[in-house]
Structure P
Amino acid sequence: MKNYIFILLALTIISCSEESGIVPDYVLSAEQKHNKFSSAIPPVVRVSTGSVIKVDTHEASDGQLHRNANIDDLKNIDFGPIHPLTGPVYVEEAEVGDILAVDLLEIELHDYGWQAIVPGFGFLSKRFPNAKLTVHKINTLTRTATFNDKVQLELSPFPGVMGVAPATDEMLSTIPPRANGGNMDDPNLTEGTTVYFPIFVKGALFSIGDAHAIQGLGEVCGTAIEAPMTITYRLRVIKNKPAIKEPQYE
């Protein structure tokens, strides 16, 4: 009987460990957000180098295009809240001239995502002038999305926007990528990747969001499959190394 209880307890512990995955030092909600890059945005948390942070992120429209959204929601979209980013995170050891390494440890899909053609927006806007919205059901176990009755898409999720604060207190748009990061939209920045950022202000002030379930090499229609996600990452400050001028990854 004692052996049975011991085995049952051991299996329970193993099962719980597998379900919990990586244990974060800090957890941030999707409501701890902003959508500009600026040194004037106050941090939502202060952490030490090596800390693991787990964050929820809203999709690019900040909830305007939800799982039950329709074409009218798209036509009435407010671009003001676009690109909600969870953060900023202040790293105690980070100084100007250092490098911030961001290890993308785990990227968890939620149960839906959307893609759209917005009139007047995107590389193909002249060829496809009419609004179009597709809301995809996402299977989080198989990491696939339903495109239609015949097509399932294999997903490769990644954050479209990551960055540190620039050396200005101006409120800069998240749309163009800059030396501090931003809207890089690089589909190679998936789980297991490390991204390196030059640090422009004390504390670095790192933020992340605009997650994509899948995207090609660019957003030719203006969007990827935009989706809310849960992202776990580690922040490491690298000192006494040659400075970098813009983000790099490996």
Structure Q
Amino acid sequence: MEDVSVGEAAYRRVRTDILFGRLTPGQRLGLDWMRQTYGISVSTLRELLSRLSSEDFVTAEGQRGFEVAQVSPADFREVADLRLLLETHAIGNSFAAGGLDWEGHVVAAHHRLAALERRLIAGEASEAEVWKRYDWEFHRALIAACGSRALLQAHAAAYDRYLRYQMVAVVFRGAVAAEEHQRLLECALARDAAAARRVLQTHIESCVSQVLQAGTLEALANGNAESTGSRRRRAEAKPASGASR
């Protein structure tokens, strides 16, 4: 029997590979290939894939097994709207309740993010995972004092789905995004939740617009639909091997 930590580590690795596009939208997740790639048992794989399916990162294809959830412009808009709804609500509660320790965490998180953004703007190469970790830590710090564990969990789930779309399109909006983060910091220190909500709305909606204008999601959605249809036609045309299941 595998140790629980092994299964959890594998789950996190597969989830991260989906979030950052190493496992691409529509990719078939064959159990044999995944067992060899991630070094865990088929039973553990089935458990983690079912867990990822409940989070909408993986879809079950009946007898065909599992594949990475596909992407679409409509789904991205829904995910972005959900993140905005949750984060703007949490900001109001957090700004009202946060103390000096909370302010310190917000300032520290912004300092890390701003330093990395300056390097990105200057053209330095950087790991996407580091950039998005700092982005997550800053946005999480802003709402950390909201007082609701359920709200924080819901926001984390929505943020990760939003992140996946950002990574699929590889979007960094440069100085504009950095300026918006600076304004969010200033709003937090001034406890101006109304202004922060306006900045956040612009921040998220501008990212959505840039991703959609790039056309990456449409191309992926169309390509996946065509490749899925081709795979199914080939499978249906393939002679039966005679082996029973």
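Just so you know, all these numbers are worked out from the coordinates, no wet-lab data involved. Predicted, not measured: the structure shown is a model, and the values here were computed from it. Cβ atoms are built from the backbone, for glycine too; each structure is taken alone.
When Kirkwood radius over Cα pairs in Å is compared over structures P, Q, which one is greatest? Provide the component values of the computation, followed by the final result.
On the way: P: 19.1; Q: 19.9.
Answer by largest value of Kirkwood radius over Cα pairs in Å: Q.
Quick check: 1.2 is what I get for distance in nm of label points 7 Å out along Cα→Cβ at positions 22 and 38, calculated from one of P, Q. Which structure matches? Don't jump to the answer; show the numbers that get you there.
Numbers: P: 3.1; Q: 1.2.
Value 1.2 for distance in nm of label points 7 Å out along Cα→Cβ at positions 22 and 38 corresponds to Q out of P, Q.
Which one of P, Q has relative contact order in percent (Cα under 8 Å, 6 or more apart), as calculated from the coordinates, equal to 25? Spell out each step's value before the answer.
Working: P: 30; Q: 25.
Value 25 for relative contact order in percent (Cα under 8 Å, 6 or more apart) corresponds to Q out of P, Q.
I have 0.85 for FRET efficiency 1/(1 + (r/R0)^6) of positions 70 and 142 (r between Cβ atoms, R0 = 35 Å, to 0.05), calculated from one of the structures P, Q. Which structure is it?
Numbers: P: 0.85; Q: 0.65.
That value comes from structure P.
Using helix-only ellipticity at 222 nm (-39500 (n - 2.57) for each DSSP H run of 4 or more, over all residues; to 500) as the calculated read-out, with -3000 as its value, let me know the right label among P, Q. List each step's numbers first, then the result.
Details: P: -3000; Q: -25000.
Computed on structure P.
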